[in-house]
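Below are structures written as structure tokens.
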Structure I
Amino acid sequence: MGARRALKRAPRVTRVARVTRIDGVDVLRGLAIVAMIAYHFAFDLRYFGVTHTDFEHARSWLGARSTIVTAFLALVGVSLSLAGTRDVAFARYLRRTARVAGCALLVSAGSYALFPQTFIYFGVLHCIALVSLVAWPLRTRPLVATCAGIAVVAAGLALANAHFDPRALSWIGFMTHKPATEDYVPLFPWAGVVLIGIGAGHWLHARAYAPIAVLADAPRWLSLLGRHSLFVYMVHQPLMLALLWLVVARH
């Protein structure tokens, strides 16, 4: 009976393309994707003049954005911890990071076409691509990564200097005011969230991912979203903008 209970609690894993995935991690990423799509849909409604939501100042929307970004970046750290526990080759990881960097450039180009004055020059994908490389050496050192992450978050929240306000340096953080851009995720404090995610990933690994095993029972489409999060990230906004243009702008 005890063995049956233990089996029930064990996290479900899925073998895809010779890579064992943790369903709970994919579902968490899928939930973050759903939250992001909902946030962007609300933003698009304002873009077309349907609503007048104050994304820049309303605490609820600022909190929602911070929660979504935190989820994505923490899961990047968890993925790094998986690379460490599974001894993933750097060349393979570098190819994945290069895809993220390429998508970040596409986001910059697309946002420049729509918002030339406030285009995205260092958003969430830019941050993920850079921090993925910087954090790679700490993927197998959870304690060091966690301590460094806490220090980075604390520094990013506590320190500010006008020298970091120009666009050339604002991507680092420490600015005195948010620059005019549609998405802004500077290294300080956000790189710290990735580093803390490495520690969280190793904590989950030491427990055989049992704390998130229940998520394996979530609808399969959530884990599918999580597995293909980069693709969904890239296509959801063009699709939503096109559909809203058809429904709203033409009526």
Structure II
Amino acid sequence: MKSSVNSKIAIITGAAGGIGSAILKKFLIKGYFCVVTSSNKQNLKKLKKKFKDKVHALKVDLTNEKDLIKFKSFLNKTKSIHSCINCAGINIIKNFNKVTGKNFDELMKVNLKSVYFINQMVINKMVKQKYGRIINIGSIWSVVSKEKRTLYSTSKSGLSGLSRALAAEYSKLNILTNTISPGFINTKLTEKSLSKNDMEKLKKKIPLKRFGEPEEIADIVYFFGSDQNSYVTGQNILCDGGFSII
């Protein structure tokens, strides 16, 4: 991995997704060198081709223990880690009484278990630096919910609890951890999760009367994931156009 001597290093999982790619672009614009992960080789090739030596791209399947062990070995060799943004996630929409153990394990491995242990991977470097910013990407489904979202709501609520606990334990070392919870954002995952009819109905319920854009989430993530944030820690910050207040 070759990074500029003066570049701060950000780890971004799920960097090929709609929100993840917007976060990546924001951190690159701000001069960070980014280590990015995806489970899709083609997506990684596209990121590498587009951003060249500004990124180090790694194929990491967050459900695969061997991949996580390799990722840990890589991070241990990294000279420093300033920011860690856990953006990878999946959704399984299913009636509660139809959810299988396989469904549960698959979603929790990606959305919660991997985040827990990736945070563990980066925390020791941050402790030595006495500096770090961790952002766990949650969801409004951690505070509100709807039918067929038991798996997703459970996982994202867990992320919020993880952020609070890390903040309680490590904020004294200037390692600030927060959850950023987007509402309805114009991404492929949203389109996959909701029908067009559902999307139009939801827009009417959002006080801002529109879905958010990935770049709007990226701006918020950058603030809380950089040294611009010096005093906010352990929070679940809802970015939903006001949907959760009505």
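Quick notes on this structure:
- Which of I, II leads on relative contact order in percent (Cα under 8 Å, 6 or more apart), largest value: I
- Among I, II, structure where log10 I(q)/I(0) by the Debye sum over Cα atoms at q = 0.15, 0.16, 0.17 Å⁻¹ as derived comes to -1.15, -1.28, -1.41: I
- With Cα extents along the principal axes in Å, for residues 170-209 alone derived as 48, 23, 10, matching label from I, II: II
- Computing distance in nm of label points 7 Å out along Cα→Cβ at positions 50 and 114 across structures I, II gives 1.9 for structure II.
- Comparing mean count of other Cβ atoms within 10 Å over residues 106-113 across structures I, II, the highest figure comes from II.
- Source structure of the calculated read-out (helix-only ellipticity at 222 nm (-39500 (n - 2.57) for each DSSP H run of 4 or more, over all residues; to 500), -21500) within I, II: I.
Each value in this text was obtained by applying a stated rule to the coordinates, not by laboratory testing. Predicted, not measured: the structure shown is a model, and the values here were computed from it. Cβ atoms are built from the backbone, for glycine too; each structure is taken alone.
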